[in-house]
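In structure tokens below, several structures.
Rule-based calculations on the coordinates, nothing more; no lab input. Owing to the predicted nature of the structure, the values given are computational and were not obtained by experimental measurement. Cβ atoms are built from the backbone, for glycine too; each structure is taken alone.
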Structure 1
Amino acid sequence: PALGPTLGGYITEYLNWRWVFYINIPFGILTVLLAIFYLPETSFNRVKEKLNFISFFFMSSFTISLLILLSKGQQLGWFMSDKIVYLTIISVFSLLFYILSEILSKKPLIDFSIFKIKEFSVGILVYFLTLGFSMYQVFYLLPIYFENLKQLTTFQAGIHILALAAFIALFSPIAGMLSDKWGEEKVLYISTVLYLFSTLFILPKLNYYTPSFKAALMTVPLGISMGMFFAPVTTLALRNLGEKTSLGTGLMHYVRFVGGSFGTAIATNELYKNTYKHFEGITSMQNYSYVSYFLEKIKGTFGLFTTPDILDKKAKALIYNVQQLHSFSFSFQDTFFVAGLFGLLGALPVLFYFLTNVFSDKRG
């Protein structure tokens, strides 16, 4: 995943965006073959249970409608669209019927006793909030920042994200080794603090005037924190599950995708909303006489190349575009900070786990 943006940028620019999906087919086949021949069988003697199709149907209906709602909400105008309203109704009732089915069923789809395991509950909350709501926002925003604001090509944007990708790839195995040596809790604490510092204090400084190379370097601490995040939180969540490991793994993937859909939708909405807010704010602060003077100055500069009526329109369009550019730049800073705030929310389970361990050590 670390090389995804760079490789995807190259494929999109020099081949076709469809190849971003086609290229996954051989890797998917290879993964299945490796799993069949190399993954060991579990040693648990378990009786195969029947699938609860009723709960599965309602859970699938809830998930599909929710994901479509989140992915199309901004495009369709959220609740101004009948489709979004219908999808919301379907997702809400599907969730209610799923809960009812689980309560009444003798063999529920999900064994919720798994959430009684503290480490798993903390891990899945961190996955949902930090990875889904926060990191997915950053993954979504950075390519748009380099392409739409910095006006780089798709491949150039991928190259500038390569620093982030490289440090994620570099520190992922390092995090695994440190987890074995120090314990996954300490590595998770370090990665959480570094991630919050990156998203709250470094990324919000990115703007239109930030040199592209400097912007790429500013993602390095973020890459280190992300690289150190995945190994400890996954190990922490799964280490005490025993025969429930497969269920725990499935739930973690589920909340990652759902949380990521929320994160992407939030980033899209915040970017659009903040751009409009800053545009209106800049407009309200403008001085009429200064704008008129600036328009006349533009006309004087380009007056030899066009007619007066077209010149007036072009001068106003130039001012509009400059104002739109600054609004877009300010919006990125705000939206990166919002991603950091969700990271702060995701840090609360980590803080809870840290404090409970401290108090239990003192009592011991």
Structure 2
Amino acid sequence: MSDYIDLPLSGLEAPLSEMEELVQDTCHRFAEEVLRPVGPVMDRMSPEETVAPDSPLWSVLEQAQGLGLSVKAMLDMDPRERSRIMLIAAEELAWGEPGLAGMILVSQMPALYSALAGNPDMVDYCDGKLGCWGITEPDHGSDTLDADGSLQAVNGNYGRPNCVARIEDDRIIVNGQKSAWVSGGITAQVCALYCHLEENGETRPGLVAIVPLDLPGVTRGKPLDKMGLRALNQGELYFDNVEVPLSHLLAGPDDYTGMVYHTLAEANVHVANLAVGVARAAYEHARDYAHQRRQGGQSIIRHQSVKYRLFHMFRKVEAARALVRRTADYNATAPKPALQGSIAS
């Protein structure tokens, strides 16, 4: 077709600013030159090999520091600009390799949630450290995301949480376990921990704190043996009377429900954005293959059914990106983010 238009990396999006274009080009090149070669290598490794001292993961994470995508570096940006920069960058990284993109993103979570809580001291503390987000628990799954209990079944009972903390003077004492699917949990240096608070022998939601994972009493499980995303390690975190300075508290019981709400609104849209990058890569691979593969004496791109399927792949990628960025724009500028938008994206 003579009037076919080669779209830019962001497809049908409105033109990007100079800063956005620079970030996009830099991250796309990083994804192509660094992430794509390493991804298949790590997918063939055992879980233990992916986090071993000689794993290529460490080189990738070190090089990723040079992208300038830390929360601290973007803290003074306009909220909408910061949101767009993060989405544009992460889509390109996920286009390259979703497991490594997930590792780069999850490492920023403690700093990101510190910023959401309005705690610049903890943003500074987390800057440059590998992070993880500990909220789900082995006996409760995602029930821990229901901070106010509004989704609990009629006559249901979530039971005693697996991880609880109590406050004693200037310390937070943490005991218990977080589930085997804490992303980045095996390699993280700090954890954004969401757990129940224990007072007078009873527990209730909750508190959020930044927990250094080199403290006495912290241990970890083995990295999960997963079917995919093997570069994104996941594993249990155990806490045995771990003493955390009270200055690391991000939110207490009065603010816990709101903090969980804001966290989910932020996290869901970023996961959706990673999926856009993966979907775009899948579409591009399929499109290129359809031009190379021959069947019936011609390239299969000439087959009507193949054209039909490729068109709908393109359409879905564009629709997904549009919803993700529209949701992120709303959440970055509204007085309160729309969790339903983040879930829908």
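A value of -25000 for helix-only ellipticity at 222 nm (-39500 (n - 2.57) for each DSSP H run of 4 or more, over all residues; to 500), calculated from one of 1, 2, originates in structure 1. When relative contact order in percent (Cα under 8 Å, 6 or more apart) is calculated for each of structures 1, 2, structure 1 gives the greatest result. When mean count of other Cβ atoms within 10 Å over residues 32-39 is computed for each of 1, 2, the one that comes out at 8.6 is 1.
Comparing distance in nm of label points 7 Å out along Cα→Cβ at positions 80 and 184 across structures 1, 2, the highest figure is found for 1.
Calculating Cα Rg over 2.2 N^0.38 Å for structures 1, 2 picks out 1 as the one with the greatest value.
Here P(r) over Cα pairs in 10 Å bins from 0, in percent, for residues 56-231 alone was calculated and came to 9, 34, 34, 20, 4, 0; which of the structures 1, 2 was it taken from? Only structure 2 yields this read-out.
Computed over structures 1, 2, distance in nm of label points 7 Å out along Cα→Cβ at positions 144 and 296 reaches its largest value in 2.
Using mean count of other Cβ atoms within 10 Å over residues 104-111 as the calculated read-out, with 12.1 as its value, let me know the right label among 1, 2. It was calculated from structure 1. A value of 15.2 for Kirkwood radius over Cα pairs in Å, for residues 96-191 alone, calculated from one of 1, 2, originates in structure 2. Comparing distance in nm of label points 7 Å out along Cα→Cβ at positions 160 and 288 across structures 1, 2, the highest figure comes from 2.
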